[in-house]
Each structure stands twice: as C-alpha cells, then as structure tokens.
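Following this line, the structures themselves.
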Structure I
Amino acid sequence: MDYESYVEKFDTLCQSDVASIRQHIDSFAKKSLISVLMPVCGKSADYLKSAVQSVLEQIYENWELCIAVDGMHDPEVISYLKSASERDGRVKIVFRDADGYASVAANAALEMATGDFIAILGQNDVLSRHALYFVVLRENEIGELNIIYSDKDEIDRNGSRGEGCFKSSWNPDLFFSHDMISHLAAYRTSLVRKVGGFRVEFEGAQDYDLALRCVKASTASRICHIPRVLYHSRQVSESGCVDRNAGLRALSDYFKDQPGVSVSRGHLAGTYRVQYPVSAPAPRVSVIVPTRDGGPLLKKCLHSLLHGTSYENLEVIVVDNQSESQETVDHLQSLSLQSGVTVLKYDFPFNYSSINNFAVKHASGDVLCFLNDDVEANEPDWLREMVSHALRTEIGAVGAKLLYADGFIQHAGVVMGIGGFASHAHKLYPSTHPGYAGRAVLTQNFSAVTGACLVMRREVFQAVGGFDEENLPVAFNDVDLCLRIREAGYRILWTPYAVLYHYESYSRGDDQMSAEKRARFDGEKNFMLSRWCTDRLNDPYYNENLTLDREDFTIADFPRISDPWRARVE
C-alpha cells in the first residue's frame, strides 16, 4: 500500500470520529495538562500560523501553547501571535529581543510551562488533531510514563503528506544510532527540569540532547511508543550556522561516564556508530562450528576464522556430525593437529541444538560464538565488533549482517510475525542499501537474530538453559533461544558492522524436500507457537503499520492497530 492510500484509509478523521474521541476523553481518569513548547527563531515564519492552528484544533483541549519568540521583527507575525493569545488564554507568548538560539527560546517557553507533560512543536511543523489525545490516553493506560513518542511524516507547502516514518517501540541501541524519539515527543515536565532543560552548547541537536538526558534519567518501562503518525514536519532550509556535529557531541556526552566507549558518524547523515571496548586481556572466545561433509565451504569458513579474523584469543571447536566424504575427514584430521583447534565427534543423528550444547561443554571461552560451516568472514574485525557488544551487561546475544554469495542481504535481524511466524529483515536488499529508515545500516535491537553467526557470554547461555534440543532439534532453536534471553531481561542486538557471507542451504540441504522433514518442521513451528503464544508475533521492534507478508518494511494492507475510540470495522 502506498502512503497516500494509507492516510486516506486509516489516518483520516471524520466528524463522527471527532465526536467519539471527545466522548472517550470524558471517560479518562487523568486529564493532564500538556504544555506545547514552540520556540520561534529567525526571520522566517511562513508556516507559523499552521503550526499554531494545529494546536488550537486539538481534540484534547487541556493544553497550553507556550511560544517563545526570538529575533522576530515581522509586524504581521507579531500581530498574529498577540491576537491568538488574546483570543485564547491557553496561548502564552514571550518576545525576546536578541537573535538567539532555538535552545534558548525553548528554555524560555519551558519557563512558562505549567503542564504535567511538555511536547515540542517546531515553528514550521503541524500536529495531528488527535496527537494530544493519544499522549494522554497512553498516560491513562500505562501511568507513570516519562517519555511518550509517536510516528511521524512530512508535509509539503500544499499540505500533502508523505514519507511516513513508522518507528520501533523503545529500541535503545537504535536510539543511540539516531534520534528515533523526535518527533512527536512528550516528556514529563518535572523530568525535563530535573535534567536541566535545553542546552545551548548542543544547538542544532538540542532535541536529541534532551532526549538522551531524559532517557538516561528514566527507565525503559517509563518510555512508550504510539504507533500513530501524530507529527507532520516540513523540510525547510537550515541556517548556515547550524552545528552539524552537535548530535555527535551530545551522544559522546551521554557516554562520557563509560570509559572506552567511542562515538563516530554512521553511514547516513544524522546517524552514529557507538563502539564499545573489549577488556584487556581480551576474553577467550570459543567459536563452535558444526559440520557434516562440509568440504570446500568448511575450508572457507575455517580459513577466514584462522587467517582472516583479527581477534586473537579464540579457540575453534569443529563438531563432526558423521561426516563421510574423504575430503572432509582428511581436512578434519589435519585441523585436529593445529594449535587452537579442537575437533569433536558427535556420532548421533543431526540435532543442531544438541550438537551446540555438546560443544559448549567442551568449550573453555567465556564468550561463545555459534557459526555455521557455510559462513565466511568478510572483514577481519567482525568478531571484535560482536564481542564488544556481547560483553555489555545488558546485551544477551549479538547477531551479524549476513550476505548471500551474490552480495544481497540474507540476514539483518529477525522480525517476528512475518510470513506467519518469523523472517529476516531486509532480506534480498543490496548489501549497502540503507533499508527502511536506515535500519539496514544501523546498530539496533531485535527480538531475535539468526544462529548462523551468534555471539553471547557463556553465563547468559547457561542461565537460560542453552538450546532446546528436545523440542527444537533443527528449526527455530535460535529464535527460541533469543526469546528466552529477552525473557530473562537482556536485549538482543544486531550490528551492521560485522559482515559475513552465508552460503545458505549448503549446511544440511533443503529443509522442505521430504514429508518427514516437513512434519518435523511443522511440529517445531507448532511448539514455538504454543510456547510463545501469538502475542510474541506482535514484534515490539517492528511497527504494527508495516506488512507481515514481506521482509521489505512496506505498509500493511491492514495495519494491526485499532482505533481506541471505536470498534474497528474490518
């Protein structure tokens, strides 16, 4: 579905909707005052009236609009603002003489705010009519929230909407990769004041800087996403004095109390890469490679491990699962003579979960890397990148960016629900394609990552009981492991900075060929559905407005959202 059709079908209010929303608001236990902050800077105010009007037309009426005007000398604009304030006492205005900064004007607006929450509105932008309704609805539904943010789109000079951006639910590592909160963002006013409001030294990224400090002072349970487009931004020319390093500096400031963490620019404008330290001496990593008649692919895999990987403190454990080809047998024999390489025999029918659990018992590393024998490292620092994240106490497992032999993406994270169960994000996109909203090139959290290249601390693996060898011998064991890790309170992370080739389908042949394999596959899938229930298929890291039919992040024909003010008619 294209975005224009989406807006027409699912994001256009009729008069009966407005009436129903008002009735719904009447039932709210809390009707918090929302202070909308609007810093107005510079001489351009072409769209200011539209911005103000979008607040005046809010269906939820318990708001105040706090406008701080810096350096505005247009008598028509000044007259309009004064008139708006005289007509509606909820509009508060302060005029400042100096041509200052947006952050200074925002602080002046904040000084006037008396609401429980503040929301920031740019002078060129527009709020959806039900924006504040949804903010207060979330507060009533969840309570004690500190940060509430929504999806957004862009609006042109004719008022036409486009470029809808459907965001993830709270995704800390994606937030460290770019400002996924702004806009619309509503913050508890007391929290904003506690962290010091807007800082002029981060002018140009003052909203991101505020979000970073509020996130740091909050907890994940008090951050909430609304999967609705509530904010319409206009792309206008920026002044030449905008500091394009401000966001980078704000993010660096966030991590200043974490020694060894470095921040650099990401692949796209306005994106960042956060690199974490690996302790010295580097922890030992046990790389576990199951194989059966791996042949040339196994040789490629191990050569890239032993000669193409810069991480030095590692041991390689190859688990031979009844190999018969003489080439593989001879290769394994020669490998067993190499320092740092162990060859184990697993003389039982193929059971991926059991093989890896067996190998872990023989591993000496504090960090485990599960690697398919048809995976080849593409760059030397891949393992260091993955280990650096796996060592973070809040991270439970780390996945890599895997490419098919022809360079197209095979794995960039796992999204639950696609294809009726789960699938790989951005599958078959070109290797360097940014993906949806840049997500194919940004470090972020997912519900799961593939076991073809999976890194985690041994303590995490053991704490959740390892792979489920009884119920999931072949399929979905990696997804199940990740979901159990998340259930234990850890985050799953995917990094685009560890790139490997995955020559998929060579490991154990086509899983769909025989009736026996199909029955086994269906049984494992049914077990997963039984264990995790359908609520797990509503992936928090994948917006409800996006399709479950494909891996391309296009808009769903029938978004999985409902209008809280009325029964949804399908």
Structure II
Amino acid sequence: MKNFGHLLFFVFILILSGIFCNPAQKEQNKSNPKYGGMLKISCLGSLEILDPQKIVFSTDLQVASLLYEGLVQFGEKAGNIEPCLAENWQILDRGNRLVFTLRDNVYFHDDPCFPGGKGRKLNAGDVLYSFQRIASAQGKCPNYYLFAGKIEGIDDFHQGKNSRISGIRPLNDRKIEFRLTKPYVNFLKILATQAAYIVPKEAVTLYAENFPQHPVGTGPFRLIQWKQLEALQLFRNTHYWKTDNLGQSLPYLDGLNILLISNPMISWSEFLKGNLHLYKATESSYLKLEKKPGFFQQYKIACKTEDFGIRFLGFSLDRATPFARKVEVRRAIARAFHRSELLPLKSNSRKLAESLANPLFLHSRNPKWYSFQPSRALHLIKGKKLPEINISSNILAKDVQVLKNSLEKIHFACTLNIRDVRYYRYIVQERPDIFRVSFQPSYPDPEEYYALFYSKSSPQINLTRYRNPKFDRLLERAMVEQDEAHRQKIFLQLEQILKADVPALYLTCPEPAYYLIPKNVHGLAIRFGIPDLSAVWMEQNNVP
C-alpha cells in the first residue's frame, strides 16, 4: 500500500505477495527500449462493448484497459494500489474522506467529439461526470453495485431523489473529494476497476448509443478500426502522459493488432507460427513446453500469475420451481453431481473449486464442497415431485453434460439449452433453471465474490436472485472491518452459508498462468490479470 493512508492488511499482503506477477518469474527489463512496431495479440471470444461503465466480460475489459484509465491502478504485486490519473491522494477523517489530485498533463484521445478534433485536458469535472454515469438509473450500469451505498448521496442520485451526488465534489480543476458513508476497506481497489475509468462527456454526447463502439479515453492506445468478430487495430496515443525512467514518452509501440479468436488452440497455433506475440499458458501446458526441445531458445516467460476466476452453475431462485423453493432439492443435486468427471486423470488447465472465493484469499482454510453421494441425493428427494430442468450454457461444455448425466441417474428429466448469442442477457431476462457462468473478480478481495449473492447487488450481478438477510449482514460487516483476522472469520461464515443454501454449484477454477512472449519483446507488465502494454517494446531488427 502506498503512503497515502492507513497501512491496512499488512500481514495479508505479505501472504499474498507474488499473486499478481511473480518478480522471480518476471523478465529483466532491457536498458535501451526502441520505438516502433505493431504488437500482435489475441482476445479469447467475441468483443461486445467498450464503454467502461457497462463492461462485464473479461475480453471487453482487456481491450478497454488499453484505451481508458482511472484515478488509480492495480500494481504488479498483490495489494498494491498505484497512482494513475491521480498523482496522489489523501485519506482523511479516519477513512471517510478522500481527496485526489489529478495530473496536470493528461489529455483525452484526439477525436472529432472535441473542437478541432484535438483531445482536451482532463479535469475534475470529468471524474464527477463519469461517476454520475455509473450512478444514473437510466444508464443501467451493471457495476453500480460496486459503489452503491458507499459514497454519500449516490443512492439518492440513482433513485432520482437528488440531481447531484453530494459525496463527490470537485474542489478545483485538479482536485476532487469523495465522502464515504463508512470507511470501506476496499474503496481504493474499487476505484482501480474498469467501472471507474474516466470518460469525456463530449464523446458520450456525440456518439450516444454508439459510444460503446467508439471509445474515447486517456489510455496509451486509441481505437482505429474494429471488425466485429474478427479483429481490432489500435494506434499509439501520441499525447499519452506516461514516460519511462529516462523521461521518454510512452508507449513505444506504433500500435496493436488484436485478433478475436474463439478457440484457445487456434491462439496457440498462431503464437507458434509467429502471428501472435503473447500467449497465456496454463501451468499444465507450460510444464509440457519445458520438455519441448528448443522452445525457450525462441520464447521466454514474461510473467507468472495466479488466476482468480471461477466457473459455477447458478440456480434461478426467483422462480416457482421445487428446486428454487426447497433447499433439499438443491442439496440433492449437489450430491448427485459427479464433479470428478470434469477433470481428466491428468490435470488440465483447471481444478475443482471447493469454495466460492479463491483459497488464496481465505488463507487456504477454505471449506470442502459437497462430495459425490448419489445414494444420499436419492434419499433427499424421495417422495418429491421432480421438475424437468433446463440447463443453459453459451457453449456445449463438459460440465453441463456431466450435470445432465448425473441428474438423469437420480430420475430428473433434463434438457440442455445452448445460447451462443446474447447469453448473458438471456440469463437476466429469461431466467433458465440452471445456467453456467464464468466469473472473474473486478478487484482482489473475497467480498467481490460474495457480491454475486448479495441481495442488494443488481440483477446483472446477483444472477441467481439469492436472498439471505444473515448473509447480507455479514458481508456488510466485512466491507468495513479493518482487522484482517476478523474478516477471515466472516468470509468462512459466508462460505458455510452458501454451502448450506446451495444457490450455485461450484465447478472449476484455473491454475496459475504463464505469459509467454518471443525473446525480442520486452517490458510486459500484468496488473491483476490484465496485460499492461504501455511500456512494451520490440527489438529493432525484429520489428515487423
């Protein structure tokens, strides 16, 4: 933690050191960076939206992080929050008030939305406007839950009771004050998420409903071309504010070519052919690469990181179905689910999830999930009328097939429904019985996982519509608890409640990831699972 306020969670940070990018694994920077070159990377899956206040998918976030920035940013080490658009900040009144000072050399991308097409200087009014967009009920920001109830007056603004957010006040063009309802321990981390990226009003006004496809930010690159479902091209932001240690302007690259690839095997093949400069390998695949003759003569490890995602199957609990009304039926499904079939005899890129939050956040004291006990499952549903179950997913994944087979063995009738287009909207609006979800936390803390089942979260976040007053009270305590040992006790209680109530079936979580790059590429940083390409450069004799 920077010297901008209380030194919170010191012991916790020590335990988690190396969670972002292991310094022992990170490449040593070369001393003579060169300008030029187009870096070729890929994103897995389709790209839908580049409006930071509406982003929910990791592919969108990966691209948006190259175009936008927030007041602060995640560091390369766990627990670190670093200055970004704000050069410094003060934490006052025991954590209830924060004052940020903006940098004096930050400009938005050149764009027709500005007079003469010239990007203007960032000011405190832009910060206020961006948070008004987040809190606007008309904007339907899915990430509003991150700030709801935390900033003074933000809920009144959201509900239309006030025309301004009383807890956010520009003090002058370069200073802005946030007043919190309580001293929330993760507020700085929340400010580092994509929801808090700063946008200019001119671009939102000009492009209106098309702004998600016409992003304008302060980031190191700007969007030049976007071919839906195929590729994007980003060029260097020539007015970018960051410099290297020698005072040279960043970024070094001329730009980025980003391919949208749905199959990770295709990404791997393109990487080996030299058509991509970056590949995220699982630990299992990395161990195989170590045995591949000559591989590390051409490639190197840029960074090793933990991956904090989780996949689960959620129940729609707001429907009048037996499994929604009766927890015994959900417990029976959990015991009948033969999860061990999800993984081959030799581990692949994932492992079975035993808790909702990543065990690293629980100091590895995570409880065990339900074991495979089909006889107990049959006992729990004995004499009950069993509904036909609709299991939905955006792909025909092995886990939904295993669940279907498991449930049919205890006499449930099941159908699989594959929705490869607008799947997320389908979950929110159509409410399938059971739906498959991949979740990546926005910031590194267990409370971000538990927000998935917090009754005050939006329907776009609490997809199951789970409600439990005791769970809510405990989570709200954790949000302001300053003692990490006490927080850990609360987190374990939350895990126990979720296991008892079974609003979801935990599937798998990823292994650590290795970021591989050719030996002629340097300067890659990883910030909470997102590549930072602002200081990447390529050796001149290899620049394409």
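Side notes on the structure shown:
- Structure from which -9000 was derived, helix-only ellipticity at 222 nm (-39500 (n - 2.57) for each DSSP H run of 4 or more, over all residues; to 500), options I, II: I
- Source structure of the calculated read-out (Rg and Dmax of the Cα atoms in Å, 23.6, 75) within I, II: II.
- Given 13 for relative contact order in percent (Cα under 8 Å, 6 or more apart), calculated: source structure among I, II: I
Every number in this text was worked out from the coordinates using simple rules, so none of it is lab data. This structure is a prediction, so every number in the text was calculated from the model and none was measured.
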